[in-house]
1. Please state which of the structures 1, 2 yields 0 when helix-only ellipticity at 222 nm (-39500 (n - 2.57) for each DSSP H run of 4 or more, over all residues; to 500) is computed from it.
2. Given a computed value of 16.5 for mean count of other Cβ atoms within 10 Å over residues 179-186, which structure among 1, 2 does it belong to?
3. Starting from the value 20, 16, 13: which structure in 1, 2 was semi-axes √(5λ) of the Cα gyration tensor in Å, for residues 35-138 alone calculated from?
Structure 1
Amino acid sequence: MITLRPSHERGAANFGWLDSRHSFSFGNYYDPTHMGFSSLRVINEDKIAPSQGFSTHGHRDMEIVTYVLSGGLAHKDSIGNGSVIRHGDVQRMSAGTGIMHSEYNASSSEPVHLLQIWLLPDTQGLPPSYEEKHMPVSETPGQLRLIGSRDGRDGSVTIHQDVNLYAALLNDGDQIAHNLGPSRWAWLQVAHGALQVNDQTLTAGDAAGIVLTADLDITAQADGTEFLLFDLAAA
């Protein structure tokens, strides 16, 4: 079964400096029918104005993955990390027992566009930690590229949860097949372009929650189609 989450039905918040769309309940947006999906709790599509951002704030017991779509995001945290992440970079921060961080648009002239993802960890009270890797999907066009996993295999960042997180960049007509295996769910989030997954069509900003469906057939319907695929344990 594939359930669409259309882009225009997401929660929205616009503070001038931040234009955000929420796939799941977040902040002032509350929808009891969209509280999360398996271990996924947040997928926010954020557009941050030049030189603006989130001042220092704290998190606990959450796996936070940031995937930049365009521009640069400047990160600083209380365990000594500081960098600018751009498209092709994948950042994982395990908040664990507690971490403070800030995130700002690194540019004074261009917006930054990103997906911020939160997953519940499989273990609470972990030491806070940080990881960042450059894994551009342009290096593996037409394929699923593993960018996050529980065991950090194939050069992916390590996420403390039973999840395989893939990214892909396809051109019109490219096809990908993915088997979820038993007791697995999937969430597919389209960043750019358009695609068909089995018999459902999705465009930029749309998502699909997939349960009780083992075989996924994904076909791009536009050049430059970019998406994330979360292969998750069934809830």
Structure 2
Amino acid sequence: MTKHLWILCWLLLCPLRSAHAGGAGLALVYAGPGVCKDGCAEAAAVVPHRAGFRIRYVTPADVRPEVLREAAVWVQPGGDAIEVARTLSDQQKQWLRTFVEKGGGYLGFCAGAFLADSFVDDASQVRGLGLIPGTSHDYKTPGKAEVLPVDWHGTKRWLYFEEGGWFELAKESAARVLGRYATGEPAAIATRFGAGGVVIAGPHPEATPEWLEEHGLTDPDGSDLDLADEMFALATPRL
């Protein structure tokens, strides 16, 4: 079964399990330049779908106030954060910041987490969205995909990881650490930006079985979608 076919099965058949039962909210899932071509957008879309949200895939052309006003949450999948940041104009980044500041949710996986930082490159030349109280850093030297142990609320979980980051939080930050890598660095955090919720992770709790199979990996504790569900709920607390 291909990645896209597996994800289609999820969208059609998987149960909707969330506090947002029957929710009519709209989730905008970015599927433009910078998102990986191996089903990253579709895998990320499974998360709001499980929460009962309507899904709309969007490109940079859709980053406009009239589109954002219709949505409850923005979902940023994995891929290349620098390419995404260079594709979006400064005005569009500001519109996204305003969307969250006024109560919208932001959920970011891997590259989507890097994009939430003020800068997405090591040289601090490419501006991101500036949604988090701290900075993001590469957790490992870029290399092959792997499955890493993460302490999630005191429970050891194994998560798919591929060139993700960790988060250095400001000392006065009220951000909540959801999970930590084995070395102690924050792997997933939840914070507020104005009236909105921002929840990001360096690893991929939304990863599909096909992602692991492609790299010959095994997740000892199986699907991590329950962690992605928690992240989504924290990004949309008022809905």
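1. Of the options listed, only 1 reproduces it.
2. Corresponding structure: 2.
3. Traced to structure 2.
Read-outs throughout are calculated quantities, based only on the coordinates presented, and are distinct from any laboratory measurement. The structure presented is a predicted model; accordingly, all values stated were derived computationally and were not measured. Cβ atoms are built from the backbone, for glycine too; each structure is taken alone.
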